[in-house]
Structure I
C-alpha cells in the first residue's frame, strides 16, 4: 500500500510538472556585472535607477532572471573578456571593445538597442583658461584626467591630448585639479554633478559644451553568446521595446532634465 502511494505521488508530480505553464519553468539566470558606483540617474548601489528599472522589465518580458554583480569597472571588463561573467553594462562601443564581448549589431553596435545615452563634460579650476568649443581645445597646458578604464580616454587620445588615467573615482580627479596636477578632467554627467556638489565645488566649474555624447549598451561575453544562440538578441530586442515605452521615456526625460539643470548651474 505504501509503495502504491509513493508511486501515485510520483506520477502526480510528473503529471503536474508536465502540465505546468511555461511561465513556471525554470528561467535562465544571466549574471551581469556593473560598476560598483552610484551613477545617477542610471544606477544606485541598492539596485535603483533607470538601468535597473529597464533591465528588470526586460527580464520579465524575456523570461530570464538577471543576477547583478557590482564591482570595480576594470574588473568587470576583465571578467567579461575572460568569459567569467555572462554580460556587463553599461559599456560604450568602440571597435577594440569587440575583444571584450558581443554588442547588439555585431561589428558596429546598433544604437537602437542601447540602454541609454550619456555625455562627458570638461571640468576645470575656476580661473583657468582651458576651453573646449565642441571640436577643439584651447589654452590646454597640461594633462586631462579621466577615470581608469573609461572610454573617453580613446576620444581624448584621438585628439592627441595628453592624458592621466591614474584615478578610479571622480573625487580623486577633483583633488588633482585643485592641486594643479591636471589642467582639466573629463567626467560623465553624474560624476560631474558629484564633483560640483562636493567639498571642492567652489574651486571648480563645468564647461557648457559637452565633450561627447555616447550610447551605452549591455554586452554579453563571447562564450555566453555562443552557448545561448538567440538569447542575447531576445534581450536586446526587449531593451529597445522597453526603452521606447511612454512611461519609461517620460521618467527618463524627467531625470535627465534634472541632471542637465544641475550641470548647467555649475557653469559660472
Structure II
C-alpha cells in the first residue's frame, strides 16, 4: 500500500536515523530517566504519538500498562512488531489514533501520559488536546510532553555555517513550517503551559538537546565522541536550569493534572 501519511514514509528508517544514533540514544535516555522517576510498575500510561514503540517497550518492561497510539499506520505496525518481539503483548496495547482524535478514545482512566519527541508539534489546537487528555487522566497524574522548541542556537550556527539560512531560522517562521504536507509548529515553553493551564500545572521543565548537538549532526558527533559525552554530562546536570530548556532542540514538560 502506498504511504498516505508523511510519517508512514519515515517509519522503516526512523530507528536507524534517530533511535540507534549516538545523539538519539542520549536524548531518549534522558527522557527515560524522567519517565522512570515518575511512573512505576502497575500504573497505566497513555503514549501519544508512540512512533516505532521504543518508549512503550521501555515502559512495558518495567511492568507498566501502556496504551500506545500513533496517527501513522506504518508506525503502529512497527510498534506492534516490536512489542511482540519483546513478549509484552500483555502489558502494551497498540492502537491507531491521531492526537486530534484523542477525544474519541474510549478507555479507562490513566495514571499518566507521554508524548515524546515532537508529536505535539504537529497539532495546531493544543488547548483541545489538553482538554481531551485531562478527561482521560486521574487527578494528580503526570503528563510528560516533549516538544521541539523555537529557539535553537545549535541550528543557527550549524546551518549558517553551511550556507542554509532558511533552515537555520525555520522554527521562527510565523504560523509554523511546512513539512511534507504538514504544518509543524514550534511553540515556546510558555505558550504550551498556557495552552494546558486550564487543566494542568507545570511541575518541571528540562532541556533535551541544548548543549547536545541536534541529531542531524550525527556524522560530526561520531568523530568527537568524548566531546559528545562531555556535553551530555553537563546538560544532564543543568537540564532544569534557565535558560537551557528555552534554548534546546526539545524541551520536556512535566505537567500535573489538577
| Which structure, out of I, II, was distance in nm of label points 7 Å out along Cα→Cβ at positions 36 and 188 derived from, given a value of 3.4? | II
| Which one of I, II has relative contact order in percent (Cα under 8 Å, 6 or more apart), as calculated from the coordinates, equal to 20? | II
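For Rg/Rh (Cα atoms, Kirkwood Rh), which structure out of I, II has the highest calculated value? It would help to have the intermediate numbers written out before the result.
Details: I: 1.11; II: 0.94.
Comparing I, II, the top value of Rg/Rh (Cα atoms, Kirkwood Rh) belongs to I.
The numbers here are math on the coordinates, done by the rules we state, and not lab data. None of these values were measured; they are calculated from a predicted model. Cβ atoms are built from the backbone, for glycine too; each structure is taken alone.
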